[in-house]
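> For reference, the structures are reproduced in the following blocks.
None of the figures in this text is laboratory data; all of them are computed from the coordinates on show. This structure is a prediction, so every number in the text was calculated from the model and none was measured. Cβ atoms are built from the backbone, for glycine too; each structure is taken alone.
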Structure P
């Protein structure tokens, strides 16, 4: 796994984990990498400080086990929430709005939305939250 600092076109900086650089690029090119603050998919790598090893005469800094455990647990929670929700694909904004306005029965949904659609939903008070880890549409999963 590799962590990248990413920046959206709205200048929000956030971290995301990927299996490799090519995995990041493939997900970004398919519009699956979105800013967790605004939902913008215009994401690029941000400038990062290199991970330089400690001098030979010093103890190496280690990532606390809690960090790895927290990421693992967050991924588990997201996976469980996805199992309990319905994929609506590109219809996410319309479906979320219809549920919010009582035109459709409630229930958890997940899908894709543009930055403009996300902004409009937030402005209108529709409760939404970005996924923490990118999710491929069901038709693209092996």
Structure Q
């Protein structure tokens, strides 16, 4: 089986050092939002990008600088592992052809809507907590 990526980061710091400045700014702000909104969240690299979990995977941050196979990426995506279960009446999240994981892609720091992103992060953390009880 062919490797999907030509990169390998040993740590989140290595990952952050690799990013071009515009993507680093977005990733840094998203990381801060994740840590602010999800108490006791654990950050761990998977597929060379940071994934965040407590009981299960909750979300991830995927910048375009880290390729996924031959899929062309743009901006920085915040992905929700259980996106299909989030209340998204606003149609804020991007579904594409995915059935479960939904994302929001930002190309510029000014596009980040902290209030909306916090709402989705709180929801995702709540789902994780409820799943741990069942």
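> Tell me which structure, out of P, Q, gives 2.0 once distance in nm of label points 7 Å out along Cα→Cβ at positions 11 and 123 is calculated.
Values: P: 2.0; Q: 3.6.
Only structure P yields this read-out.
> Figure out for me which of the structures P, Q the number 124 belongs to, where volume of the Cα convex hull per residue in Å³ was derived from the coordinates.
Q
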